[in-house]
Structure P
Amino acid sequence: MNEVIKAYEKKILKIYTEHEDYELFHSFPGAGPSIGPRLMAFFGDDRELFQSVEEVLKTSEVAPVTIQSGKMNIVRRRFLCDRFTQLSFVEFANNSVRSSIWAHEFYYHKKALNMPHFCILRALAYKWIRIMYRCWKTRTNYCEKTYLQVLDKRQPAWYQKVMT
C-alpha cells in the first residue's frame with residue numbers, strides 16, 4: 001500500500017512540476033510539493049471558471065457563514081463543506097506563517113488578541129485566497145516584496161502595530 005501511495009505522489013509531483021502554472025503556485029510561500037498541487041487543482045486551468053474572488057472564497061469553503069436574526073449576529077466557520085479543500089487552504093496558511101513575513105506578523109498579532117489558532121488560520125487563508133486569485137487570474141507569480149509594499153500603502157491596523 002505504501003508503494004502505491006508513493007507511486008501516486010510521484011505522478012502527481014511530475015504533473016505538477018510540468019504544468020504551465022507550476023511557477024505561479026510554487027511562488028507562494030509554504031506551497032510545497034504536497035499542498036502546491038492541491039491549490040493548483042482547486043483553481044484549475046480555466047481562467048473563466050471564477051468570475052470574482054467572492055466565488056473563489058465561497059467555493060473554497062473558507063468564507064465564514066453569517067447568521068442574523070433581529071439583534072443576534074453570529075459569524076462561524078462552515079461545517080457542511082468540502083473539508084479537503086478547506087483544510088488544504090488552512091494547511092497552506094499554517095505553512096505560510098513560517099515562510100512569509102506578513103503572514104507571520106498577521107498570525108502573531110491575532111494570537112496576541114487571544115484569537116483561537118484555527119480561526120486565525122482561516123482568516124489568513126481568506127487573505128491568501130484573495131492574493132492567489134489575483135495572481136492566478138493575471139498569471140503573475142507571487143512576490144512577497146510587492147505585497148509588503150501594498151501593505152505599506154494600505155497600513156492595516158495589524159500591520160501598523162507590527163511595523164512600529
Structure Q
Amino acid sequence: MIAHVSEVINKTGLGDVISSLLGGFEIRVKAGGPGHGTVKKWEPELYVSPIIIYFSSIETRKVLRENTLTQRISEFGRELLQEFLKNVSLEKFIAVSRKFTEIIGLCPEEVETVMSKFAMSSMVMLGNSAFIMVHPEEIHPTISTLREMFPNATIVEAKIDYRGAKVIT
C-alpha cells in the first residue's frame with residue numbers, strides 16, 4: 001500500500017502496484033491499491049510473448065498533471081474496460097488498447113508506425129514505446145524486422161511473470 005500511495009502522490013503511475021502483485025495478464029476492475037482495488041487475472045487462449053520497443057520516455061508526472069487529459073483517461077478507460085469485459089481475449093485487449101491510444105491522442109509517430117506494421121501491437125501507457133504480442137516462433141524474426149526499421153530503438157524480448165511480485169532472499 002505504501003508503494004501505491006507513493007505512486008499516486010508523486011504522479012508516477014496509477015494502479016501499477018496492485019497488478020504487479022498478481023502477475024500474468026490482469027484486468028484492473030476497481031481502482032485502488034492493495035486491499036482496496038480489485039484485479040482479475042485472465043489467461044490468453046494462445047501462448048504469446050511480448051516484445052517491447054522503446055524510443056524515448058514520456059514523463060508520466062507531466063501527463064497526470066493535465067486535468068483534462070486525466071479526466072479523458074478515466075472516462076474512456078472505464079468505457080473501454082466494460083467493452084473488454086464483455087469479450088476477454090487477446091484480440092479484444094489489443095483492439096481496446098489501440099482504441100484507447102487513439103482517443104487519448106498521445107501516440108508518437110514511431111509508435112504509430114509499429115502499430116501499422118504489426119497487428120498485435122499497441123502503445124505502452126505512458127511512453128514513447130510499443131508492445132507487440134507474438135507467438136514464440138515469431139520472436140526472432142520480429143526483433144530482426146524491428147532492428148531494421150528502428151536501428152536506434154531499444155528492443156526487449158520480455159517474459160510474462162505469472163507468479164507476481166515476491167520477496168527474493
Structure R
Amino acid sequence: MTDFGDEISSHPATWPEGRLLKHCSSRRQRRSGPGGQHRNKVETAVVYEHEPTSVTGSANEKRSQEANRKVALFRLRVNLALAVRCSAQPRCSDLWSRRCARRKLQINPRHDDFPSLLSEALDQVLESQGDLEPAAALLECSKSQLFKFLKLEPRAAQLVNDVRESQGLKRLK
C-alpha cells in the first residue's frame with residue numbers, strides 16, 4: 001500500500017482522465033480476438049501503469065481497443081483506490097454528499113464515480129485503523145451502509161478486515 005500523505009492534494013483515483021494519464025504509461029498487447037484460439041490475433045489489449053506507484057489496470061475482453069482502454073482506465077482507478085493512501089479529509093467530499101442521500105449511499109460498482117468514492121471511504125476507514133464508527137460519522141452514513149459499500153469491491157472489504165484483525169477487532173461480514 002502506497003501512502004502519499006500530504007504529498008498530493010487529492011487521491012489519484014479521483015483525478016480527471018487527462019491528469020491521471022500524464023502520470024501513466026500505456027501498452028498495447030496482442031491477444032486472441034474473435035474467431036478462435038489461433039485466429040485473428042488483434043492488438044486490442046490495453047495496459048496502463050501509474051508510474052509513481054507501479055499500480056496497473058488492464059483489459060482485453062472487448063473487441064475494440066477503445067472499449068478496452070476505458071475498462072483498463074476504470075480498473076486502474078479501482079486498483080489505485082485500493083493501493084494508494086492519502087490523508088483522510090476533515091469532511092466528506094461533495095461527490096460523497098451527493099451520492100449519500102438520507103445516510104444511504106447509492107452507487108453502482110461499475111459507475112465512473114465508484115473508484116473516487118472507494119478511495120475516500122478507504123482513506124477514512126484505514127486512518128481510523130479499521131474502526132467504522134468514526135469513518136461513518138464523518139462520511140455521514142451508517143456503519144452498515146459503509147461496509148455494504150466496501151463489499152461492492154471484495155478486495156476493499158478484505159483490506160479493511162485485515163486491518164481490523166491487526167488491531168484486535170472482529171472481522172466484519
Between structures P, Q, R, where is mean count of other Cβ atoms within 10 Å over residues 44-51 highest?
R
Comparing structures P, Q, R by distance in nm of label points 7 Å out along Cα→Cβ at positions 28 and 148, which one has the largest value?
R
Out of P, Q, R, which one gives 3.0 for distance in nm of label points 7 Å out along Cα→Cβ at positions 92 and 116 as computed from the coordinates?
Q
From the coordinates of one of P, Q, R, relative contact order in percent (Cα under 8 Å, 6 or more apart) came out at 30; that one is structure Q
Determine which structure produced the value 16.1, 45 for Rg and Dmax of the Cα atoms in Å, calculated from the coordinates; the candidates are P, Q, R.
Q
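The numbers here are math on the coordinates, done by the rules we state, and not lab data. Keep in mind it's a predicted model, so treat the numbers as computed, not measured. Cβ atoms are built from the backbone, for glycine too; each structure is taken alone.
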